[in-house]
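Every number in this text was worked out from the coordinates using simple rules, so none of it is lab data. Since this is a predicted model, take the numbers as computed values, not measurements. Cβ atoms are built from the backbone, for glycine too; each structure is taken alone.
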Structure I
Amino acid sequence: MSSAAAVFAPGATALITGGASGIGLAIAKLCRSKGMKLLLVDRNAETLEKAKAEVGSSSSSEVATSVVDVSNPDGWASLKDQAAKTFGSIELLVLNAAISGKGTWGDGDYFRNVLETNLFGVINGINAFLPVVQEAAKSRPTSIVITGSKQGITNPPGNPAYNASKAAVKTLAEHLSYDLRDTKTSVHLLVPGWTFTGMALAHGIKEKPPGAWAPEQVADYLYKKMEQDKFYVICPDNETTEETDKKRMLWSVGDIVKERPPLTRWRPEWKEEAAETIAKTQV
């Protein structure tokens with residue numbers, strides 16, 4: 001039996017949202033290295049054209065682009081038509097588009113914009129393309145990759161809309177995986193570690209910090225985990241190991257199990273105990 005990574009096959013087509021830069025573009029390059037065709041989706045026409053040139057094809061039958069706001073269902077309808085006309089099928093659906101946003105309580109636009117892109121962008125993508133991917137699964141391996149965030153698991157303070165959107169995305173991906181368990185479509189939750197992308201640039205970080213991974217490392221790690229048929233793709237980085245991530249997640253769940261206040265890892269009165277317990281935890 002082949003692994004989920006069999007979806008990276010010559011002639012298969014990948015649709016990637018947020019595909020013009022960062023992790024989306026890195027996954028696109030991985031797909032092209034395996035002989036796949038691409039439909040790159042992003043909101044920025046200029047960066048899309050640069051991405052198309054970067055993945056090394058001028059042929060619209062091999063690499064196509066589409067300027068779409070993933071929060072808009074109508075955009076997904078037109079994208080579905082384009083995919084059918086240009087490629088006929090989609091074997092790999094990568095729902096990666098996201099924004100970080102800045103805001104806090106009382107700022108309705110902040111919550112609305114982040115949730116509409118990060119959460120409804122995923123919902124819209126699944127609603128539009130799940131039937132397409134399942135149809136393709138009748139003859140070829142298919143997969144759906146959804147990009148989450150560690151902030152949607154451990155919920156650090158400071159960006160409630162982003163954390164909530166990524167927590168919801170995790171739940172959706174888990175549910176989708178369960179619902180498709182008896183089908184030929186695999187589902188994977190990609191959870192990057194600290195990665196140097198456009199989001200870092202937007203926060204004023206101009207050069208890749210030593211502790212951060214490059215987007216290409218995230219794409220390679222995704223491929224490795226799909227070779228192992230893993231749903232959870234929890235990426236480390238140059239500062240945080242897989243083991244440390246797992247220990248932190250266990251502490252966060254412990255807030256519920258042990259009836260502690262939420263987010264104790266960041267509360268002054270709990271920080272020392274949290275750090276000591278995390279260090280001693282066996283995983």
Structure II
Amino acid sequence: MSDYTQIKFEKDGPIATITLNRPEKMNAYTRVMMAEIIAALDVTDADDEIRAVIFTGSGDRAFCAGADLTPDDGARPFSSQTEVADLSDDVVRDGGGRLTLRLFQSTKPLISACNGVAVGVGATMQLPMDFRLASDNARYGFVFAKRGIVPEACSSWFLPRLVGPQQALEWCMTGRIFDASEALAGGLIRSVHPQGDLIDAARALAMEIAENTSAVSVAMTRAMLWRLPSEPHPMDAHRIDSRSIYKLSRSKDAAEGIASFLEKRPPQFPDRVSQDMPDFYPWWTEPVYE
């Protein structure tokens with residue numbers, strides 16, 4: 001998909017930027033936006049020149065004000081209009097979860113530059129991102145209990161892992177809107193920046209990754225750190241650690257990493273995510289939705 005209508009996609013050197021682009025509706029989330037973000041992620045994963053992806057919102061008021069409660073097509077905002085008795089039917093699936101599962105599968109680092117209001121899916125879509133930066137006017141809210149529903153977008157899996165169960169329960173049970181300082185204190189975000197400095201801070205982090213690290217190493221590290229903490233025993237991590245070290249230590253990137261260190265120069269890693277991942281990657285089997 002190249003003709004995006006609800007996002008903007010820009011590539012600048014090794015950095016791609018995906019901007020939620022419905023400023024007249026505070027970048028509220030729709031099924032169209034979901035499909036366009038997923039399509040853009042397919043592009044970033046396939047492009048070896050892209051080393052990191054930044055997400056932000058259009059304008060200076062909102063990252064994403066949640067699901068569009070008044071969609072132009074009159075569709076029910078939270079789920080399909082189709083009524084089914086079988087809850088394993090595909091129409092039951094939560095659209096926010098479809099997006100966060102795709103974000104979770106990314107081979108490139110994802111950086112959120114939250115530039116304003118982020119409530120509902122506007123907050124939960126940021127949880128699978130690797131780094132969350134916020135402007136000083138950012139506001140977050142896991143407001144589902146106030147709308148008569150429950151946390152979505154796999155946030156019951158992501159949020160407690162990021163901030164701990166007690167903080168996750170408080171934010172979700174009260175449904176309150178909280179500011180960037182509370183988000184920082186609660187461990188939801190990495191840092192707070194003046195609005196005008198936010199994108200520069202996100203780009204600086206992205207460039208630090210792009211200029212200094214192996215793309216294959218970063219892709220493996222992302223998969224390992226997101227997936228292995230959920231395994232029941234450290235032996236599961238040891239198995240993947242061992243295989244990864246064994247395979248990657250014999251790679252061209254490892255040779256370049258050592259040479260650049262000894263020669264005191266910036267590295268020029270030759271391996272590519274599209275063709276040089278270890279042969280046991282992916283080591284997991286994605287679950288079938290039931």
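On mean count of other Cβ atoms within 10 Å over residues 21-28, which of the structures labelled I, II is highest?
Details: I: 25.8; II: 19.4.
Going through I, II one by one, mean count of other Cβ atoms within 10 Å over residues 21-28 peaks for structure I.
For helix-only ellipticity at 222 nm (-39500 (n - 2.57) for each DSSP H run of 4 or more, over all residues; to 500), the calculated result is -11500, so let me know which of I, II that is. Only one of I, II returns -11500 for helix-only ellipticity at 222 nm (-39500 (n - 2.57) for each DSSP H run of 4 or more, over all residues; to 500), namely II. From I, II, which structure was semi-axes √(5λ) of the Cα gyration tensor in Å, for residues 213-268 alone = 29, 14, 7 calculated on? This value belongs to structure I. Structures I, II were compared on distance in nm of label points 7 Å out along Cα→Cβ at positions 93 and 117, and the highest value belongs to II.
Identify the structure, out of I, II, from whose coordinates FRET efficiency 1/(1 + (r/R0)^6) of positions 53 and 181 (r between Cβ atoms, R0 = 25 Å, to 0.05) was calculated to give 0.05. Let's see the in-between values first.
Numbers: I: 0.05; II: 0.40.
This value belongs to structure I.
For structures I, II, which has the highest computed value of mean count of other Cβ atoms within 10 Å over residues 29-36? Present the calculation step by step, with values, prior to reporting the outcome.
Details: I: 18.0; II: 20.6.
Comparing I, II by mean count of other Cβ atoms within 10 Å over residues 29-36, the maximum is at II.
Once mean count of other Cβ atoms within 10 Å over residues 133-140 is calculated for all of I, II, which comes out largest? Sorting by mean count of other Cβ atoms within 10 Å over residues 133-140 in descending order puts II first. Comparing mean count of other Cβ atoms within 10 Å over residues 5-12 across structures I, II, the highest figure is found for I.
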